1. Using the calculated result -6000 for helix-only ellipticity at 222 nm (-39500 (n - 2.57) for each DSSP H run of 4 or more, over all residues; to 500), pick out the matching structure from I, II.
2. Given structures I, II, which gives the highest value for percent of Cα pairs over 13 Å apart, for residues 7-62 alone?
3. Computing distance in nm of label points 7 Å out along Cα→Cβ at positions 15 and 47 for each of I, II, which one ends up highest?
4. From which structure (I, II) was distance in nm of label points 7 Å out along Cα→Cβ at positions 39 and 87 calculated, if the value obtained is 2.2?
5. Match the computed value 36 of relative contact order in percent (Cα under 8 Å, 6 or more apart) to one of the structures I, II, and report its label.
6. Using Cα extents along the principal axes in Å, for residues 31-94 alone as the calculated read-out, with 40, 24, 16 as its value, let me know the right label among I, II.
7. If semi-axes √(5λ) of the Cα gyration tensor in Å is computed to be 24, 19, 14, which of I, II is the source?
Structure I
Amino acid sequence: MFVAMNRFKIVKGKEQAFEDVWRSRQSRLQERPGFIVFHLLKGPEREDHVLYASHALWETRQHFIDWTHSEHFREAHKNAGQNRDLYLGGPEFEGFDAVLTESNPNYAPTAAE
């Protein structure tokens, strides 16, 4: 499994606009081979920003790389430059290959997930 993450520092007061951008985009991730799940996470508030992270699970690193070279990727990111006023700096990418996985066999997602 491969975990692809981006961290975003969002200007305080612009959190809703940032979340709306993500809610309104059409990522078409579900159409990509190897895609498992995506989360947009809201983190701690700092003096000048709120930290967010995008978190996507892929079957393999190659599946993720293939997505980044796809038309789906270009479509999902085509308007990214129009929202520069929401960010303090650019996103910080981090990619991880899983070396150990544990899961809860009793876990059942709720409707909100």
Structure II
Amino acid sequence: MVRLSVALQATSARAAESLLEACRFLSISTRFDPGCVECSAWLEADAMVRYTELWATEPDMRRRVRSDQFTSLLGVVEAASEAAVQFDFVTSTRGLDYIEEVRGLARGI
């Protein structure tokens, strides 16, 4: 199993609601992707939006990271005033470097 955890800090309650809405919209179709075990988004105190995906295998997660839908998620991440992206594997934890590795391989870089 591989878990993607995203924490998005917004500058206001209104901005947080917009980020949450975008994450929830993306989560709807993600839940139907092969290998997706779980996908959810919620709002915490202090305008913090949390978004998680749980994937059955690393190949499932790699396919997800290479997808156009993941590019949309990255757009939401960039819209936050602060963001943290974390991939939790059984034996390790990685960050944005995982996206660069997977997407770089997909483009033959």
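1. On the way: I: -6000; II: -14500.
Comparing all candidates, it corresponds to I.
2. I
3. Numbers: I: 1.9; II: 0.5.
Ranking I, II on distance in nm of label points 7 Å out along Cα→Cβ at positions 15 and 47, first place is I.
4. Working: I: 2.2; II: 1.7.
Considering all the candidates, the number was obtained from I.
5. Details: I: 42; II: 36.
The correct label is II.
6. Details: I: 40, 24, 16; II: 34, 27, 20.
Here the read-out was taken from I.
7. Details: I: 24, 19, 14; II: 23, 15, 13.
It must be structure I, since only it matches.
Since every read-out is calculated from the coordinates, none of them should be taken as a lab result. No experiment lies behind these values; they were computed from the predicted model shown. Cβ atoms are built from the backbone, for glycine too; each structure is taken alone.
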